[in-house]
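These notes open a run of structures that come right after.
Just so it is clear, none of the values below were taken in a lab; they were calculated from the coordinates. As the structure is a prediction and not an experimental result, all values here were calculated from the model. Cβ atoms are built from the backbone, for glycine too; each structure is taken alone.
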Structure 1
Amino acid sequence: MVERAREAGIERILVPGWDVPSSEAALELARRHPDLLNAAVGVHPHDAAAMDEPAWAQLEVLAADPAVRAIGEIGLDYYRLLSPPDVQRAALDRQLELADRLDLPVLIHDREAHADVEAALLAWTGGSGSPGRGVLHAFSGDVAMAQRLSAAGFLVSFALPVAFRSATGPREAATVLEDGRFLVETDAPYLGPDRDRTNEPTTVIRVTAELARLRGTSPEELVAPIRAAFEALIG
């Protein structure tokens, strides 16, 4: 999969964790492929209830590793509710504080929790900030949310659903955000093309093509602003 990504011309991949073991695995992958992969460590809202103090302590150790470039995937998920909302919010606040302490950006998961996610992020940044504070992963909100959080220093990341006509909010946001304020992603292995095809990093080429179509430009024209946005995110 890594070699297919290289052959397709993909330059950088950010690999997040969703709990302590997967965060350790993301860090190990980044060490094995330092020219292509960057690691993020974090606890997904689905897994927030499983964390105890030793696990939080281990996450802090991982986050302090120089190879870690972001805290994530963190956030709120009110769709599946695999962890209670109050536990999710406490885990998000704890990891926002960790990111602040280590001067790292955050990778934000938001599913059917738009208002609470926006409130938490605006409180964290004070309502405004320079680009690179974090990224709204696989953005599913509306255009107003995208614009408000972009103004507060967050990047908006589009995954394959931007190609679906039902994704009206992300598709509208994709047409109005300024260059350098958005990323493209796959959320591999989730959000795949269909049931029979594996989602992997090369899917990002299809996402970029759809984003270019919505913006009335070519995929080639998006490369430079996407690269600049990624560098603003991770340094």
Structure 2
Amino acid sequence: MTVIEPTRHNPQHPQLIKKNPATLRLWHWLNAVVITGSLLTVLINSTLLKVRPNAAFIRDQLKETGATVTNQQARSVAHELSDKIWALHTYFGYVLVGLVVFRLLLEVFRVADQRFIRMLKSAYSKYKTVKQARETARHDFWVKTIYAVFYLMIITMAVTGLCLAFEDDVPALKAIRAFRQIHSFTMYLILGFIAVHLAGVFLAERKNSPGIVSDMINGGKE
């Protein structure tokens, strides 16, 4: 399980606490809020606002008041309720796209030593060449690799989500059914990452990196 545990110490200088820039911390917490909100809209629409049972409920309730409602009318109302939540899901998606762009800009304009790609390459290099502290180097490399996969999943969600949001305006997008399948499949992968990430943070807090959550709030104070 150690491979999923983030560490609050700088792998190159184990005596130092890693510093988290304010921009990265802002991105992290905004991303957490947006992904949580997006997943909640999916959960609500797949449970509380599922069209078929809701249509039957609406029809039965209105009939009890003496109103005459057809199955199609009840279904239309249920669809409208569901569509309102999907609209909220779309808005969360637009914010996620903005956060992806923001993260890419951070990668471009940050100091070279603070860029994620640079740190991933450095972690791999140390894992391959450093004989001393090999375990620390290996751990750092795999943690960063997991984060890299997460970034790819977020980009995939953002791109396929945009394609779905504009498929009614662009016929070519509507013809490609794979976008919806990829979007749904990636959602499950992100759920898996969230579970792994939370487990890793919990273990790190319990073992050799207490304070790692507060570091993502205050920046990593000594």
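Descriptive notes on the structure:
- Origin of the value 2.6, where distance in nm of label points 7 Å out along Cα→Cβ at positions 107 and 139 was derived from one of 1, 2: 2
- Value 21.2, calculated as mean count of other Cβ atoms within 10 Å over residues 43-50, assigned to which of 1, 2: 1
- Given -14000 for helix-only ellipticity at 222 nm (-39500 (n - 2.57) for each DSSP H run of 4 or more, over all residues; to 500), calculated: source structure among 1, 2: 1
- Entry that produces 33 once relative contact order in percent (Cα under 8 Å, 6 or more apart) is calculated, selected from 1, 2: 2
- When Rg and Dmax of the Cα atoms in Å is computed for each of 1, 2, the one that comes out at 22.6, 81 is 2.
- Here mean projected area of the Cα convex hull in nm², for residues 99-162 alone was derived from just one of the structures 1, 2, and that gives 4.1; the source is 1.
- For 2.7 (distance in nm of label points 7 Å out along Cα→Cβ at positions 75 and 171, calculated) the corresponding structure among 1, 2: 2
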